[in-house]
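Below are structures written as structure tokens.
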Structure 1
Amino acid sequence: MKLNLLDLRRQLGAGELDTRVLIEDCLARIEAVNPAFNAFIRIEADGARAAAAASAARYRDGKARALEGLPIAIKDNIDLAGSPTTAGMLTRRDRQAATDAGVVRRLKAAGAVIVGKLNMTEAALGADGSNPHFGHCHNPLKSGFSPGGSSSGSAAAVAAGLVPAALGTDTMGSVRIPAAYCGIWGLKPSFGLVSTAGSVAVSRHLDHIGPLATCAGDLELLLESMAGFDPDCPVSRPVQLLEREPGFTLGVPDLSGVDLEPAVAQAWRTTLERLKSKGVEMRSLAALPVSAGRIRRAGLLLCEAEMLAEHGGDWDSNRSAFSPQLQALLEWAGRQSAPKLAEAMRCIDKARLAVNQWLAACDFVLLPTTPQRAFAFAEPVPVNQADLTCLANCAGLPAVSLPLAHEPDQLPSGLQLIGAYASDRAVIRSAARLHDLLTGDS
């Protein structure tokens, strides 16, 4: 069962459902189903019940807010007051947050009920959903397979119907990759639109916090409460979202240099053919000036370098608590020179310019979300998972991953739509239109 925030809000507002019943049902389902997927690593039952009771009173008094009584879970690198923020790391297992993250404050102010903290890739550096300290998070569509990452628990919890929506973080694609692998929706907002204060950083230059949900409407509903300037966040911006609806001309980049898995390549060709048959205007766009793989590697170096600063104290005093894989990544970054880091930042700048030049020729850029579908934990981790998602992070632009239809015996793949800065609403609505075109019969 995939829950829907908009439907639940309607039922609550009409008196057809009580917030306390909703939250108890949600907690019961988590207790019953979570062991199979390991999406949650902490359940906030007492706090959720207290918030649900307060929401029930607000509904009774006619004072319900935008997200009143709706259950949401958050990735465990985002602070929830009184709860540990582990970031999937052994070194942080017992470190309780004193205050809520900026985005959590905004969700609570809108009435959302936070039901728990979600599993993730260690330190949010990686996209396979494995964690050596808290256990693998499994894809609800196929046990033993990756749900993607690093927001693995966020996607798995939503796809399994444990919660209608969840927060993840996205530095190189960590909301959109798991959304694609799990067949749900994910949004990376415009840079600076949603506060990242109170989250454990991977890269302050590339980090975003975004929602995962089962439909486009829920993404927009959540964004309206999440967005806003935060004076406590050094990268927050007073962004005015664009109100003008753009056209629907889709730019299709030359992907000849991207290694697409055969099934994804076929789904991509079928998508383009179907859109063409529907009369959608599409424009061919040039290939990137540097390879997607080189851009991804540049972003990874920036992430690793910034993480050495973020976790410097633990790195110096308790290095053995880092997994061997994470140690290897950070040690490699520590051996790189300042000119090498400057070169990586210039590569990211080239990607930013290229994506914005694409958007000068169209309304939205259309791409596969990932070059592959979910893979088994027993298989080698594909190095190019973030080749197509990292572009929107480099450019700071809003991007949505929407699920593509697939056969019941297949795992899903995702389609990615990127829009101009501050066009977040239009990107979500256009992604919904795109989904309707691809799934409709007409």
Structure 2
Amino acid sequence: MNQKRWLIAAVAVGATIFLAVAYFLVSPKVYSGVRLEGVEVGGKSREEVKQLLTVWRPEFRSRHIVVYYGDTTFALKADDIDYDLDVEATADEVWNYGRHGSPWERMASIRAAVRDGYRVPVRVRYNESKLTAFFDEWREAIDRTPQNAALSLVTGGIIPQQPGRRLEVDALKPLVLQAMRQEDVARVPLPVTALYPEVTTADLEQTGLKEFWATFTTAFDASDINRSANIRLSARKINGYILYPGQTFSFNQVVGPRDKEHGFKEALEIVDGEFVPGIGGGVCQLSSTLYNAVLLADLAIAERYNHSKPLGYVGLGRDATVAYGVLDFKFINSSDSPVMIMAETEKNRLMVGIVGQRPLTEKVELLSDNRQVIPPPVVKKQDSDLLIGETKVDQRGKPGYEITTIRVVSAGGREIRREILAKDRYLPENTIVKVGTKTPPAEKKGKARDREDENNK
């Protein structure tokens, strides 16, 4: 009898404990010890937590910071990037604490919060594209390509080296977002890395590079701001580059990727025979200008491709197109001494030169041969706005060309070498003619038939 009473009592106690635990696990309140940004919210309902967050929200939306590097400063306001407190996501995280996992895991979490506390950070949201646009603006103002010491094509004197710098955008984002979360942070230093040139004035003097072997100049439209910026940036990247005997120069390797992260801007470029906007448009003018200087310096060409269409800044067969990771321009220092590449811009002129230690004794001429004109094909397109039998030229085509480029090297008035550099083909642009498909109105056809019958009488 005593054993039966004990068993009944034990079951009753177990049931009581089970019901207490079950009720505890389905509590309609946030569990004790849960803190939101240091504020105890245990015992509050989910709606009460949302009300608290709604009170905090205006303060988050009014946050602003200043980022700086030296004397250069930029302001960033919460409204600029749609920075806001995410009420729903934060309330969900507060409410869900202790409500995931097995009953025993949940009990362990609940006890840990009571014992040690559990801090929940507020969730925020912002416009990623707007923040990136600010980073691009700051990078454009901060970034500087290091300048090698070089001879000036304009003055003939030495241009001293200049250090560069790079804004570390990957490190910048967490700094900015963390500062926006904190009320007591108003100024944030920009993470900037110093960049140093590879060639100094002392290095240049030690090499003995002082003799101009060849120069070539092309003109660009200075009013096209983005394209001009790309030309100047890429020119700075190759200016002062020293190539020793037997070494190969890779345009893509030295200039690097043409993207916004490396300071390049959007401008027109030729892709699949069409002029389209692209990041880095204009860089091919540098590679083509360099190609001509290299040819005139009698250096060996390792890799070169012509454009699909003729260009305005160099003649047929004298261009070199590049596309990072796809098409490269490479040449070899086939001489027996070091050479330096120089590249400068002045107003609307791009000047590229090759400098050596001793004067170049050979004379180099570039000739064109076997020039053939490719007539533009005529492409007809149906047009429902034109009557049957009517035609209209919608686009006048341009001819294409085939041409052979030859390099002739002579010394002492005697030809010592003649080589075919390339046989290039430039595609024509189609002439597009619209052809009418519209049927004349019935009334007009009837009147025309009546006139025809009258005339036949």
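Here are the numbers:
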{"quantity": "Value 1.00, calculated as FRET efficiency 1/(1 + (r/R0)^6) of positions 136 and 280 (r between Cβ atoms, R0 = 30 Å, to 0.05), assigned to which of 1, 2", "calculated": "2"}
{"quantity": "Comparison of 1, 2 - label where mean count of other Cβ atoms within 10 Å over residues 168-175 is highest", "calculated": "1"}
{"quantity": "Label whose coordinates, when relative contact order in percent (Cα under 8 Å, 6 or more apart) is calculated, return 17 (choices 1, 2)", "calculated": "1"}
{"quantity": "Read-out percent of Cα pairs over 41 Å apart, computed value 51, structure in 1, 2", "calculated": "2"}
{"quantity": "Value -12500, calculated as helix-only ellipticity at 222 nm (-39500 (n - 2.57) for each DSSP H run of 4 or more, over all residues; to 500), assigned to which of 1, 2", "calculated": "1"}
{"quantity": "Test item: FRET efficiency 1/(1 + (r/R0)^6) of positions 88 and 152 (r between Cβ atoms, R0 = 30 Å, to 0.05) calculated as 1.00, pick one of 1, 2", "calculated": "1"}
{"quantity": "FRET efficiency 1/(1 + (r/R0)^6) of positions 104 and 328 (r between Cβ atoms, R0 = 41 Å, to 0.05) - highest-scoring structure of 1, 2", "calculated": "1"}
{"quantity": "Entry that produces 1, 7, 13, 17, 19, 17, 13, 8, 4, 1, 0, 0 once P(r) over Cα pairs in 5 Å bins from 0, in percent, for residues 72-303 alone is calculated, selected from 1, 2", "calculated": "1"}
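Each value in this text was obtained by applying a stated rule to the coordinates, not by laboratory testing. It should be emphasised that the depicted structure is a prediction, and the values quoted were computed from it without experimental measurement. Cβ atoms are built from the backbone, for glycine too; each structure is taken alone.
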